[in-house]
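Throughout, read-outs are computed from the coordinates displayed, never taken from laboratory work. Being a predicted model, the structure only gives us computed values, none of them experimental. Cβ atoms are built from the backbone, for glycine too; each structure is taken alone.
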Structure 1
Amino acid sequence: MKDKFYITTAIDYLNAEPHIGHAYQKIVADVLARWNKVLGKEVFFLTGSDEYGQKVAKTAQEKGVTPKQLVDKLSKKFKQEWKSLDVDFDRFIRTTDIDHKKKVKEFVRLMEKKSDIYKGEYSGKYCLGCEAYITEKDLVKGRCKFHPNKELKELKEKGYFFKLSKYQNKLLELYEENPNYILPKFRRKEIINRVKEGLKDLNITRSKFDWGIKFPIDEKYVLYVWYEALLNYITGIDWPNEKFKKFWPANVQLLGIDNGWFHCVIWPAMLMSVGIKPANTILINGFLTFNGQKISKSLGNAISPTDLVKKYGSDSIRYFVCRNFVFGQDGDFSERALVQRHNDELANKLGNLVSRVSGLIEKNSEEKCENKLLKKLNEKKIEKLFENYEFDKVLNEIFSFIDVCNEYVQNKKPWETSRKPEVSSSSFLEKERKNKKVLYELKESILKIAELLWPFIPESSEKIKKQFSAKKIKKGEILFKKIDI
């Protein structure tokens, strides 16, 4: 279906609290979901929480609670955090959900029927932070590049394996046939080169702990968390039933750099094993720092997104992360930079335009006419920038048009008939008519701006739309109050 749009995010691992790094990805996904709604598509947006595995069991033990008690509490918190940022997902899937567990077991049995699962033994360096074996070529100074402060353990264990090596050539064909499968494109080369070097089969079970989904072929084992968690993208839309048939393949699967290998290699190979087409695009976002520092619990800067919303409002946070970062690259969530953009762009430019024009219309009203002002907005360019995931440039283009509108008010001076001369003055009547047409052009342009900004700042956009769609337009309260830096 060309008129559908299915987007997923990485599901967050529940061994720690949510922070702005998690939130950035969910905001971007919500922006894409809302934009496709603007285009008239039927949208399904899936996010959720990853709740099994050794790290969760270890964290629960340290806190003196059961793993289920821990994930129940944290999943609720993650869900509330995204709601506070106006992230409008269609389903928040939990890997402890009954339907997910049931369908994961069905998927395993299907892979076994395809002769893609066998019993074997594996030994190697294991990173508890990643819950994964790390190959020698992925080590940086003998450590995992994502968890350099954690020592790697030498582990040896029997288990069941997925024949990942069997899909090397098919994966390389996928990357060649679909150049947009891995985006941004600078991420493609590293993945492709590693696949060309050869693939090792993947151990998909664990036996040293029991907090996981039972392996249906041999219940002495639980499924490897990275294997079963990936399946949420199809179990969350009721694979293999009608909803799955309607929305799969996903248009965009959004995730972080540290998840790249699993999503660009292991995930499509799993789907190939059972005859399911991979997603259209795996879209990889960069890492965020917070006020110049890596976000971590030990540094005490893993600030809750809800706390930031209380300080700045959800729209200002959403606007900042989309305007300030080049998607795909790393960025710093600087509170000082956020305040500056809020004051200079949201308050001074957009807020001033809305306040000024609504006040003028309240006093003078408007008159329908051809909107020459709106022709200065390049909507085709905005659509193209959205297609390329250039969110910062989309906002730059919209705010360039806001600048045009502010200049138009200043140049046309539609307030100049406030001191009325004699009623018989034809020049006065002509000027008044022109002013009303100018205000109409501005009103319609502001409604279009609100529509284009809705994916980014939904709360403020809806206020603008309500204000400027009313039969009697009134000035109203200040849209964005200045923040003291």
Structure 2
Amino acid sequence: MDISYNWLKHYIATDISAERVAEILTDIGLEVEGFEKIETIRGGLAGVVVGEVLTCEDHPDSDHLHITTVDVGGEAPLQIVCGASNCRQGLKVLCATVGSVLYPNGGEEEFKIKRSKIRGVESLGMLCAEDELGIGQGHDGIMELPADAVVGTTAKDYLHIEDDYLISVGLTPNRVDAASHIGVARDLAAYLRSRGDESARLVLPSVEDFKVDNHDLTIDVTVENHEAAPRYAAVTVRNCKIAPSPEWLQNELRAAGIHPKNNLVDITNYVLFELGQPLHAFDADKIEGGRVVVKTCAEGTPFVTLDGVERKLTAADLMICSAERPMCIAGVYGGLDSGISDETTNVFLESAYFNPVWIRKTAKRFGLNTDASFRFERGVDPYIQVYALKRAALLMKELAGGEISSEIIDINPVPAKPFVFDLSLERTNRLIGKEIPQQTVRTILSALEVEVMAERLPTYSWRVRISILYGSARLPSVSVLIPMLHSDSSEV
């Protein structure tokens, strides 16, 4: 699991260094296998600045080139030859000055801006498209900035590009709760609070503003196999506008190793790496019959996945289907024709808890290992589905202009029960080999969102319950985390 240091700090207020965070995580059982300083955009766009096109004239020796003068905040405007069809006087642009090094499309191959002559006319820079800067896929023309963009501002400042640190955590199978930034932040907060830092508290994104805007897009949902899909939740969002995600979202995804695609797809990936809950977004207009059925299909049913490969389903593969056909291998991989495309405006958003055994067998059968299947087959939190839906739907309203157009569907016939167990301070002390004050244990339990239900004195053993939100995902680890959270590698 790759953790972005900057992203992690959204959920816990701390000024400790990235290096110290990596040390702490290893001390508390989340072994750090890699640590590196990274640039969210390769090269950091050094030498690229906001410019304004002062003049734009046709090149005398070309039918498509323009000769421009561009104010970049220097002593004099720069003469730059540009071939973009949208180049015009008064346009605010990002200008790569001589000496800049770009990495088009975010690749490894560098492109250095040099003083040159184009059809006999001197050119002292380049007016850049998104893909040339490595910040997007757009190549229809140069990137147009708002009229209020300040000339001379560096691209790094304008696009809020920050250096970051990538912390690669090696997860054991029982620690899927830490396969997210919030999961790691929770453990970090528990450690810091056990050391007396009461300000180190986990801060979850608010979903209080969630409300249904209308009921214009209702999709019926039927779950036929509750063993394979104990909980299935969904909501619809209408009138979304596909566009590139804002720079802050793109930067955070890049830092975690995810290439941005568009605002809707990026939101589902963002929530996955934020909360650890996989989501799947369907194009609602492609759901035949206005109905979703969670079921298995007949043995040998052909299904074409996103990678264009036709696979033969077995009767033990859970599928998300429309009224007419399968659309997605549940918890593993989407179908070729039902996902988000550039034409999508209406979204059916899925958030589910799938049986880990079913997902593991299907993923292994097809040789598919995805970010979603990695989490589902280890057991995601069965309490978090609706929260994740609200979080994603609010982001779709904010970043894609969507309207929440249905009530939340939450099919959860047998809700998972909070896990109740006994915790002995004596056994905890034996595990770590030192005496831990009982109040310290209480502090750690509280920080891990473990509720003390009853206390037995004078032996200091407790009947405790894992609370809602990341509840059962923490079951195997709490009794081990407590001694780890109170340890330093130098003391063990």
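Quick look at the values:
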| quantity | calculated |
| --- | --- |
| Among 1, 2, structure where helix-only ellipticity at 222 nm (-39500 (n - 2.57) for each DSSP H run of 4 or more, over all residues; to 500) as derived comes to -6500 | 2 |
| Comparison of 1, 2 by distance in nm of label points 7 Å out along Cα→Cβ at positions 47 and 359 - largest value held by | 2 |
| For FRET efficiency 1/(1 + (r/R0)^6) of positions 343 and 455 (r between Cβ atoms, R0 = 35 Å, to 0.05) computed as 0.05, the structure of 1, 2 it came from | 2 |
| Source structure (of 1, 2) for Rg and Dmax of the Cα atoms in Å, for residues 287-374 alone, computed value 18.4, 61 | 1 |
| Mean count of other Cβ atoms within 10 Å over residues 95-102 derived as 20.6 - corresponding label from 1, 2 | 2 |
| Test item: volume of the Cα convex hull per residue in Å³ calculated as 175, pick one of 1, 2 | 2 |
